[in-house]
Structure I
Amino acid sequence: MEASSPARLYATLIGGTLVVGGIIGFFYSSSFGSPGTVDDVFGVLSVNGWHNLVHILTGALGLLLAGYAARQYALGLGVVYLAIAIWGFILGSGSAILDIVPVNTEDNFLHLILGLLGIAAGLATPAARNARRPPQPAT
């Protein structure tokens with residue numbers, strides 16, 4: 001992978017933002033109930049301990065993979081977050097995914113944007129070619 005690519009930018013920026021957002025979320029709610037105490041970060045995004053932990057883990061994964069598997073991370077997280085957005089829209093605002101991760105309309109739109117950006121960044125980044133190619137026959 002090149003030193004700079006849309007997928008690497010996505011993995012680094014979104015990964016870092018998710019880690020910071022997850023940490024900030026613990027100042028609002030650190031409850032690990034079902035869904036337990038839910039509070040809105042900055043009065044907008046519903047969080048609890050599980051939601052914060054998911055953001056920290058997915059963000060840390062992005063930071064870890066940014067150097068060598070950013071395209072796979074962007075595509076994978078994009079698909080997962082797109083699915084979570086659709087799931088959240090189906091459940092409706094004020095519900096909880098798997099009865100533990102709270103979501104509201106704002107969360108659903110954020111997940112939709114992160115998913116679409118991830119897929120776009122992954123598709124805009126060429127697949128890495130294997131550095132060890134078999135020798136080509138002389139023509």
Structure II
Amino acid sequence: MSGTKLTAAQIRRFQEAVDSVPYAHLLGIELDEVSKGTATLGFEVRKELTQNHGVVHGGAIASLVDSATAFAIISLLAPREKVTTADLTISYLRPLTEGRVTAVAKVVRAGRRLFVVSADVTGSDGKLAATALSTYIKL
């Protein structure tokens with residue numbers, strides 16, 4: 001599902017999606033790379049995204065994963081189709097405290113109504129910090 005080039009219309013759709021999500025702007029989430037069925041998003045660790053021990057808050061990581069998985073699906077949708085998260089399961093594997101946090105999402109299965117998407121989260125050192133599986137449903 002990945003590696004296929006996107007059309008100009010799909011690229012515009014991604015840019016419009018990036019620009020229209022205030023919550024992603026609040027977290028500092030940026031779109032790094034996208035292709036058909038895959039998306040890579042990330043943010044820079046800053047104090048506002050950490051819990052009281054200086055570790056990136058699990059909610060910030062979950063938000064990054066949710067955004068990355070949604071963006072991985074966009075290229076597979078018709079122009080007016082929309083999806084929403086039905087389930088999100090994350091395993092946190094190690095703490096992150098500084099640098100860039102990156103989530104790489106890949107569509108595992110695209111059905112008529114449901115999408116299953118996996119995501120891996122790494123820190124600046126490239127080590128796996130979290131892994132996730134998400135299900136989306138068409139609206």
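Assorted remarks:
- Among I, II, structure where mean count of other Cβ atoms within 10 Å over residues 47-54 as derived comes to 23.1: I
- Distance in nm of label points 7 Å out along Cα→Cβ at positions 7 and 127 derived as 1.0 - corresponding label from I, II: I
- Structure from which -20500 was derived, helix-only ellipticity at 222 nm (-39500 (n - 2.57) for each DSSP H run of 4 or more, over all residues; to 500), options I, II: I
- A value of 26, 11, 10 for semi-axes √(5λ) of the Cα gyration tensor in Å, for residues 55-118 alone, calculated from one of I, II, originates in structure II.
- Calculating distance in nm of label points 7 Å out along Cα→Cβ at positions 15 and 63 for structures I, II picks out II as the one with the greatest value.
- Value 1.0, calculated as distance in nm of label points 7 Å out along Cα→Cβ at positions 23 and 103, assigned to which of I, II: II
- Among I, II, which structure scores highest (criterion: distance in nm of label points 7 Å out along Cα→Cβ at positions 79 and 95): II
- Here volume of the Cα convex hull per residue in Å³ is compared for structures I, II. The highest value is that of I.
- Origin of the derived value 22.9 (mean count of other Cβ atoms within 10 Å over residues 71-78; candidates I, II): I
- At a computed 24 (relative contact order in percent (Cα under 8 Å, 6 or more apart)), which of I, II: II
Here, each number is a calculation from the coordinates, and none is a lab measurement. Owing to the predicted nature of the structure, the values given are computational and were not obtained by experimental measurement. Cβ atoms are built from the backbone, for glycine too; each structure is taken alone.
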